[in-house]
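So, here come the structures, one by one.
Where a number appears in this text, it was derived from the coordinates with a stated rule and is not lab data. All of these numbers come straight from a predicted model, not from anything done at the bench. Cβ atoms are built from the backbone, for glycine too; each structure is taken alone.
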Structure 1
């Protein structure tokens, strides 16, 4: 089919600036939103109200392949407006060579809301010129106009949905891929600031099959690399000899598949998707910083590089510094979430609670809450009047404070095959959409339900470190302690899961529950890189959990010795524990199961059982076996 065969099937047809316009048959169109033209090998249709090509042709009882015809060799001037004179005369940019050119198509560049900013006008023979509109008048320059990626609104939506995004050398190829059901834009004149729109996305660059195409695709990949989750460069003609210039592009490939094989849109989409799957992830071989796992420099070079970066500032006292992946752990119902929200509130306002230093200015914080419902959260930050069914006097958080919880409307994985991948993508897109630089995760076990061994813990910590580096974040992750011996000092062995977690974080601190008073807590640093450990066993920071009006938080009061706040076991209690451990061991329970049952660490259980074997004489040379490092709950 050619364009003159299609026009009689439409209503409201009239000449348009770059072809014809008509009422779109796929919606109740009052404004002649459908634009039509023809190019070598196919009919071009576009609805500016948002209808897809598939919807348009289906409304006409046609198939997508009906838009392709071998008889269309070049744009027909009869269908492409009044030619070049309309645009060149008196506008200050026409030249003699343009007299034989006419308008082929105009590609619209809009802002996030879909409002037109400018157009890139394509001529036949191939040439381009940009224009904007001011008071209904065409102006052939882009002075003072904001630059944006092609099809920006669709690009933003695709990134939110976690779709792979194709970036092509030109707008025509992007439109072709969109017709097939892909998310696409153009990398032509891509600026580094455009990367904000594709942060964390998997990018496929379609390369034209010629030597300039190779250069342009790799140049675009280098600009995109800091923001993309991965980049692939796809050349659909890679099996053919490379051309010096004027090589074929993906639109040519689509036309060939329709003409020679009669493939439909769904079949083509499947074929291209398979090609992408078989394409290796791109690596920048020209850049020594990305072509090797290790970056090697002299000590003086490292120091010179570091001099330009400011020293990290305190986010929440000496416990958590800017740019750190920090772990906060404690037993259930001791107050981890309470303290974490208090830290988020302080950072969002740039104002610290009494007794804590916050050195950074007010900034955006996202608190991912996998623990509380919104009503439980409300109860902590509002007041309850006796006899009333509702809370009153709600605390006013700063606009910089964001709280996120699981969306109950999410019914599936939105195209992802694994929940873990969907969760990681959702974390990434939330960071981008809020612009936050501080992230709090409550709690860590929701991201990975198994962290007991290095095999599971290592990918988790690697993901968090990559997230931190990619977006320049400071991250606080909350974690539980397993059932522990409350008579022993807090240590790194009390963090639930593999020690790989504590090894890979930058800092860690813990909350202990004092035996002296019900609401008295003590904070202790477990690991620090940006400061010396100040709050240690001989100088823990004491605080009370207090609901002051409409805010539940920690009131920091004093310092003290950790030992004075720990439980003191009597000899009888100790013997009872050992006896219980022996009894459960004889029933076949593991050391960890016994530890959970009697409320001590699994290393303590090992010590109890060893002592019993020594006393019974069943452990040869037992007195000469050194104790296991950390068995006493102290730092190794």
Structure 2
């Protein structure tokens, strides 16, 4: 589906604001007219492929203005997108379907293109098919109320991080969007027919977070500003509509019988295929088999590292020799005691953000010292608290890239704070799970040399049409796989001098990546019970109860996303190994990383094909 990588990387919710019209709001006549006005004509055969493909992508973005903003597109054919919310009226859905169908018909006849164009063609066709599948088969807008809530939150929050126009112009556009919130939520009520309780609960929680975003906008409008009266009127109506929507969710939608649950069942195989993208050879069965094998091998590696550390830290415990008859139980005892000791080293509840900021600087310097890859000269990343309306999904951390059309704009590494009033036991559980060594992993994955570095390279792709195209159609396994692969490179390069605390936390995360894949496949398509899932995470993955409960929620809210880490990680490792073998003595790790990232977020098999072709030439 044509979902920008800005959301796809972390958008843990399946179809969270992701359908072409997935966050459908404004039911006004002007919004419906805007949707009907967006069309696509195939045009002359002489038109360059990339120009034509770019026309289609821009037309699709025009149907989802909130998404368009995050790629840096602020107007389409002379019409502002910044003051619009996505149109999910019946006319909007029809316009989307017509656009997608026309695009598919147009590009089905292309062949014999140059390698870069051919890679884009493959991705474009797959994206069109995927979006139509979601629009026609999944129809999340009828069953998942959180997509409306997140669309509104994204539409109000992200413009606050942008630099286009003047601040006054941006605030005026935000007030225009606020004025459309009541109609958007009425449209949501008209569209939603039923919902699983987990979707309703999430929507209610995140809906409340949107009120905080409105307050934030208000704090930026001076009391004596000419815009203030309009803001006050819009906020009064928007806040009332938000409260009314939450009440409707609890008093109406929640009381309806629901036949579609969070499990995707027979649709999962297709979801899996589209999540991995073109060129992937993996199947749910092959991934599950590989994940089960990795589960045991990683646990064995953790045990090998933990055993001598345990002997040093717990001389009075012995090596629990009485448990040797049961290998799994013996491993669990030794590894768990070592991890519990490591967990003691964690930040105070109100110092989480400061701890991450201090660690990020040392991580950056290590990358430079080891010359692992090229870092962006823009240095435009800010480390900030996760937006309140997204904390239900990004319960720990996330990343928001600078727009492809505005690469100089701000990028954000989100760290979710411990909320005031959180029960002490729950806060302690989370802080122990994300101890200071685990926070290093988060920074490496989300920021340096992970997603921030990755998208800074992607934002240098030329021409701009290709840059936008590849980010809108970006590959999840490429992105999440890189995040994991980048951490492994830091580990291999000797970060923290191979301190067993750091290595064990990385292996614990790698074990989590494996379990994520198992959860996605078995919960969504094999009726794995909630207790089985929790036992897997807590008893075999060494996760705290709070972490396991959070991941279970995420696994229910998403489908096809949790597999991308495991699959993508192994795609990157296998690609690099094959490339290194082909290059022989000429292989240079920094050049490999730079060249691969400079292609932008294409599926890894297509990046490999392009880079191998250059070797042959």
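Ranked by relative contact order in percent (Cα under 8 Å, 6 or more apart), structures 1, 2 are led by 2, which has the greatest value.
Among candidates 1, 2, the computation of helix-only ellipticity at 222 nm (-39500 (n - 2.57) for each DSSP H run of 4 or more, over all residues; to 500) that gave -19500 used structure 2.
When distance in nm of label points 7 Å out along Cα→Cβ at positions 49 and 353 is calculated, the result is 4.7; to which of the structures 1, 2 does this value belong? This value belongs to structure 2. Looking across 1, 2, the calculation of log10 I(q)/I(0) by the Debye sum over Cα atoms at q = 0.09 Å⁻¹ that yields -0.89 traces back to 1.
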